[in-house]
Structure I
Amino acid sequence: MIGATGEELVLKRVRENDQWIARPEWVDKEKVTGFIGQPIHYKGEGLGVLAVFLRNEIQDETKFWICAVADHLAAAIANARAFDEIQRLTEQLERENQTLKEEIQETHQYGEMVGKSDQLRAIIQQIEVVAPTDASVLILGESGTGKELVARAIHSRGSRKNQPLVRVNCASIPKELYESEFFGHVRGAFTGAVKDRDGRFAAANGGTMFLDEVGEIPLELQSKLLRVLQEGTYERVGEEKTRKVNVRIIAATNRDLEKEAAAGRFRQDLFYRLNVFPMVVPPLRKRPVDIAPLAQHFLVQAGRKFNRPGLRVSSAALAQLNDYDWPGNVRELQNIVERAVITSRSSLVRFDSILAGDQKSEESAIQKDFESSDVHTSSTMRNREKENILRALLQTNWKVYGDGGAAELLEMRPTTLMSRIKKFKLKRLR
């Protein structure tokens, strides 16, 4: 009754109001003379009733204090309920956060190694196997596939993770400076050596050295590199003192080093020393399931980099990326996403004009003849077929049917040619 109406009830003589007494015998036993029922309200919501039985006469001051206690109870109950709600929401947030972490772990594994393809999972499993060891690793793969990310993941999960990881781009070092770059030099060792200098091996001592584009190391220097790997010793240029070094080697190349060694362009013994644990990073076209998560990842990165937050990419745009062949692999994808972010005039990023521009570059590039005695992969042959069709279309000014048309030039049925044009997403650029 009190809770329903929200009105207080004061009985100064309870025995004169037996209709309010459920247990008269208890009232007599406890010598209860009065009763005050005070509703507990908080922001218009009824939370309960404060019932007080008194043995003394009810005073106005008594009613005041009971009302004050009821107000405090209302605040306490409301706070407790709010705390319970906060706890519930916190637990829900933790569950959602854990789910998100698991999704991120699946999609953004190993920092920048983004994707969820079977090929990427296989690479990660190999990293887990070889990282705890000190074995030399040779990472093979086309340019732009992420070989350096693999090297960094191996280092960061190994026993040397708290020691330096020193990267050397072997393709960017002038031939005459290789020895000084790797091993260092003393003052006066050659023109321009105005002071002593430690090389990359000294900087990497105790840690890891990543030799990117290792196939570019001059043949005459490879024997000295092999000595460091086998014996852990070297001399600086212009110095006779032998120094010791303890470095793990991770190398990467887009060349076929085994074929290079067989041809005498790379030391075979060095190849075997580097090739203790070979890893092949597949090109992006062979793991298309990774294109969408990579594009989303680069979109967020580019949004921060170019102060363009909140950009989105449609399913249709992602489908366009999936249909592209990606000769430049992940690096090309990042470049295209960044260009799309820069040129986008709305929150929805598009790739139409950028990919069309790449086709235009391809049109100019196909003027070069394809001359090689090597055996080519099916992917390479698909690219060649695409280029050949595009060449025929350019020569015939995009005439497909009839005399002098591209179909006749290719000795192909026009309907077949049209299906190939559709398959390769070829469009006439005006």
Structure II
Amino acid sequence: MIYEDLIFFWLAFLIVELVPTFDLGLNVWSLVLLFLFKEVLFFLVLILFKKTFPLNRRPPRAIHLLIFLMIFSFFAADLSIFKIKSLFEDRYFGLIPPLLLFFHYYLPTRILLYNLNLKYLRLFFALLSPLLLLYLLEETADYLSFDYPLRTVSFILLILVVAPALMVKILPVYELSSPYLRNLLESFARALKIKFRNILVLKPIGPRLYTAGVLGFFPPFRYLFFSEPLLKVLDEDELLGVTAHEVAHLRNHHGQWLFLLLFSFLLYLLNSLFLFFLPFVFMFDDVDAFSEFFEKNKEILEIILFLYLIIFAFLFFRYIFAYFLRSFEREADMFACYYLGSEVPLVKALYKVGEATGQLFEKSWHHYGLYERIYFLRKLFSQEGLSKEFFVKRKRRLRWLILIWLLLNLFLGLIFQYLGAPFFERLLKFFLN
């Protein structure tokens, strides 16, 4: 759920940046009435779904997708048809009001249909706080005309250091109180050369949120946390299995690799844009001819381009980024069992979580399903002769896949530039103006 929320936030941000505005030819009062009708319709649909799917029952996958398709459709309509985007796009901090509009759809949906309490608001905004902090720093620096080389890079490094402490202040957490359990987990992590500033407990948020995780890249600002329901259902060995999984993420630098993959998204989207315009390079002799064609067909081309880029963004997160997320999760499972010398503690922990949440046999697009993970580990550790070299070989293969992905995007970017560099340069100036 957390990964899905963050990815949906990225898509909302892209919609704000990319959606075109267009005029339906309606007067102000007609637009106001249409807007209010849309609001009432949205909340009526939520109430209908709430009555259809009782407590502790998650909507089926098809309904789940339909709900969020409705959210993004209404959000895009707010920005384009009701022209809310045009009210803020040329203002400093103009991204905040549109995103608040998105949250007024998203958060009631999560709370009403997925039985989450208001503590979920704190969790959600804590996870978004690094991105929001970066945005606020950039906007403030622009407003004050404060610029220097590698400004954005320095802001990102600053946020990587301070954000975990900020997130801990926002999250509904408290310190793990059991001295015995704290010493056990810290001793295990130290044996694997990993240190945490603190071990925290996340208060209950929803009936299905049994989770653990790590906040922070650097040891002085790194926190290990467990949700309170998870601590209640797992015994010591199983908690060690979960801790080993989180430590495996750190030792194998999964956060840094995912960070790199997120940056590759910008190059991927730029290549997608080049691919969209590539046919026009051969259709028109120069940008002026294309500009004339574009002005004649502006509204339809802007809508097509918007849908095209959103689809490509969705494909990136749903299939490419999700593939690496699943691969890192499987890698963390394998190394956790290797560190412990057995798959049993982690397998038992995964099974108990599946039983407690009713998700044992559900599929997961970003983590693999719980039973899929259990089956994989049992099958893997039933083999004889497993060694560290076996795990390192699989790890190396995944890193090569990431590097190939990055190089492929760089190569395609160079090809597109070669095919139409002058055209693309003038085309970008045309759109920026």
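Taken together, the values in this text are just the output of simple stated rules run on the coordinates, not laboratory data. Just so you know, these numbers come straight off a predicted model, no measurement behind them. Cβ atoms are built from the backbone, for glycine too; each structure is taken alone.
Taking distance in nm of label points 7 Å out along Cα→Cβ at positions 7 and 415 for each of I, II, which is largest?
Details: I: 9.1; II: 2.6.
Between I, II, the highest calculated value is found for I.
As an exercise: helix-only ellipticity at 222 nm (-39500 (n - 2.57) for each DSSP H run of 4 or more, over all residues; to 500), calculated from one structure in I, II, equals -14500. Which structure is it? Among I, II, the structure yielding -14500 for helix-only ellipticity at 222 nm (-39500 (n - 2.57) for each DSSP H run of 4 or more, over all residues; to 500) is I. Determine which structure produced the value 1.31 for Rg/Rh (Cα atoms, Kirkwood Rh), calculated from the coordinates; the candidates are I, II. Corresponding structure: I.
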